[in-house]
Each structure stands twice: as C-alpha cells, then as structure tokens.
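Listed next: structures, encoded as structure tokens.
The numbers here are math on the coordinates, done by the rules we state, and not lab data. What you see is a predicted model; the values in this text were computed from it and never measured. Cβ atoms are built from the backbone, for glycine too; each structure is taken alone.
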Structure P
Amino acid sequence: MNRQDIIKKFAENVRVERARKKISQEKLAEMANISPEYLSRIEAGKYSPSLVVITNLAKALDVSVETLINAE
C-alpha cells in the first residue's frame, strides 16, 4: 500500500466512525481540538494528520488509534 492509499483509508475510517456515532464534522472537530476545515480536509484525504491529531480523533470517537489507521 502506498502513502496515498493509507491516507485515503484513514480518511474513510474517520468518516465511517463519525457517521456511526452520528457526530457532525463541526462537533468532532471541536472534540478533537482541531478546526472543522482541517477535519474536512482530513476526511477528504487531502491532509495527513500528525500522531497527536490522530490520537485526539480516536479519543473523540471513542475508538482505538488502530481502528482509525487500519488499512485492511
């Protein structure tokens, strides 16, 4: 798997978990201490977030980091 595939899979995992929890992008961004614009770009696969942001997203979604980065 190349870098872009990993970023796109991460983006998909965040979108799926957010939808499963029925949380808006705005609310998740607030919970993860990032801007809604940044989250939108992460979910679009345009940005590769730092480990801190990945961890904050996992905590806000109440899932493991592994769940979000799982590329299978």
Structure Q
Amino acid sequence: MDPWKKIFATRNPAEASIIQGMLEENEVPVQIMNKQDSSYLNFGDIELFVPGHLLETARQLIAKNLLN
C-alpha cells in the first residue's frame, strides 16, 4: 500500500475544494484533512493528500491550473 502524501495546504476552504475537484476530474484520488480551529479559522490549515505514486502528477496538475 502506497502511503498518502501531502500535496497542498491552505486556509481557504473554497481553494481546497477547487483543488480537490480539479484533481478528482483528472482521476487523482484526494483526501482532505481539515485542521482548522472551529472557532478561529485563522488557526490551522486544510491539507490535501494524494497517493504517493500520483504525487508528481498531482503537482503538475496543480502548478498548471494555478498558473491559469
């Protein structure tokens, strides 16, 4: 079993959702771990994880889509 690797972190829930959707559209499975404090959203991040064997593919997709 290939371990999941952190690919992206943000404090913006909308940004995390957009990245998740883009990766899933390209058949890259994504898991989200929300580490934000429920009372103070400026504490903690929302982290996105992908399988280790798809890490480079996910990096390329994110870089390509963030530049557009």
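Matching task: 3, 19, 33, 30, 11, 3, 0 is the computed value of P(r) over Cα pairs in 5 Å bins from 0, in percent. Pick the structure from P, Q. Source structure: P.
When mean count of other Cβ atoms within 10 Å over residues 11-18 is worked out for each of P, Q, structure P gives the greatest result.
Starting from the value 0.65: which structure in P, Q was FRET efficiency 1/(1 + (r/R0)^6) of positions 3 and 43 (r between Cβ atoms, R0 = 30 Å, to 0.05) calculated from? Working through the options, I get structure Q. For which of P, Q does helix-only ellipticity at 222 nm (-39500 (n - 2.57) for each DSSP H run of 4 or more, over all residues; to 500), calculated from the coordinates, equal -21000? Matching structure: P.
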